[in-house]
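Every read-out reported here was derived from the displayed coordinates using simple, explicitly stated rules and does not represent laboratory data. This is a predicted model, so every value here is computed, not measured. Cβ atoms are built from the backbone, for glycine too; each structure is taken alone.
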Structure I
Amino acid sequence: MIENSSAIKLLHLAVVDSTNTYCKERLDMLDDGVLVYADIQTAGRGRLGRSWLSRKGNFFGSLVMKKLANPFLGTMVVSLGALDAIKNLAPELPVWLKWPNDLYYEDAKLAGILSETVQQPDNSRAIIAGIGVNLTLSAEDKSVIGKPAAAIGNDKINPEKFALELAKCAEMYYIMGIACSEKLFDLWRKRNDLVGMELVLELGGDRSVSGKAVGIAADGGLILAAADGTEKTYYCGDVSVNRESVRAAWERRKKLD
């Protein structure tokens, strides 16, 4: 079912394997800027080929961006849009952006984003940015996930309501990305609250580093300071943070605000 309101474009599906896959396979048929979302995903995907638990009642969607070619910018558009949507619908929740592509509630993952590049018929590139948001999670769901996971937990926010709010918020950032990608990146960098937190960065192959996040570089890398004060920039990896570090960072931010 297609829903259009002003410039807001939504395509609602009952069941799909993956909204990213659906969009990639039908890119030439889909409008630029459309947000495709589904009640159920049978093969939801996350980064590094991981599966994404896709139970009904949560949000699974993908935003089609035919005027952006950099998947990193696509991640910024959707992450900032989702952050604003959650703050508008559930302002009581201290939700924050976690480098490189997650939204967190305290020390638990609330949403994840997967941006992919697709070649268009004219050989230009488009971005499909998928996002999964936990609107509700049972104790069983959390045990299946196996890692700290959080949900908005507000019965007033159903997938349809979230889709509309996300489409409205993401549209603004998509326009910003087209007009001035530097401005979009600067805003995304400022709103990453990971800076100042103690963390462990999993690099794959049983390798990891720990330290304090001291900044995000001009090229998007995470600057990590080791215990001896030396700094190094990383461009990929899975970040784990502890609750006390998150709380301390939030207290510092409150004082600055």
Structure II
Amino acid sequence: MTHRIRTFIWVLMIIAVLGAIFSSPAESAAKLVVSAAAVPHAELLEFVKPKLAEQGIDLEIITIDEAAGGTLLNEQTDNGENDVNFFQHVPYLNSIIAEKGFDLAPAGNIHVEPIGFYSTKYRSKDDIPAGAKVAIPFDATNEYRALKVLENNGFIKLKPDILNFTATKQDIAEYIRISAIEELDASLVIRLGDQFDGYISNTNRILEAGIDANTALFREDKDSPYANVLVTKSSRVNDPAVMALKNALQTDDVRKFIEEKYKGAVVPAF
């Protein structure tokens, strides 16, 4: 075997080895575990997953059961069971941090799910009779949102001295067009909705229940302060993989996907 042939064989072997290395998944690829509500959160993550893969980021999406409670879901992020969670807005996050002391922070606004008023009995706001009975969620921030929607649409008047994003029906100064409000666990509001003249629910729960969110008789507008955010450990807000996820979700392609798929039931917040 001549020197030229041996050299040629060595070159072929080197090329084969390099080809095997670069054609196989990179062992150093970053893995990002994200716990997310099913709709629209996990759907948005699935939409951007291929783009992240192109950047060497393996996105693992864990669809969560919100009935497990926001405290548990945030605890799992705080203790490192997942890298990011995606199901909540900042006022809710702040209430959990104040209660539990978790070292968490928002890592980017993604969308708003306008909370809305629905009814199985009436087709418009004007049809709702005087003395109507309404069901609302009673968790700290969503109850306030529900009460503000009712106030903004002329059904109640809240006390003027509410200083934060929390309120209960004890903070109602006057019932104007309704006679009673029932506070329910958010997971029960839709299930028991037909027992009331109307009910208020988050859009993600409406979508998960297979209800057309555009049947809401009225709802928050696009300027709602309750943008759903990515949440991670405070020390990881600027982590390259977390930032890549945020950037992937804050693109014109995602904006178009939200607008076309959810038709106003979910609104971009970037």
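General observations
- Per mean count of other Cβ atoms within 10 Å over residues 173-180, the highest-valued of structures I, II: I
- For 11.2 (mean projected area of the Cα convex hull in nm², for residues 101-228 alone, calculated) the corresponding structure among I, II: I
- Parent structure of the calculated result 17, given that relative contact order in percent (Cα under 8 Å, 6 or more apart) is the read-out and I, II the choices: I
- For mean count of other Cβ atoms within 10 Å over residues 117-124 computed as 16.2, the structure of I, II it came from: II
- Mean projected area of the Cα convex hull in nm² - highest-scoring structure of I, II: II
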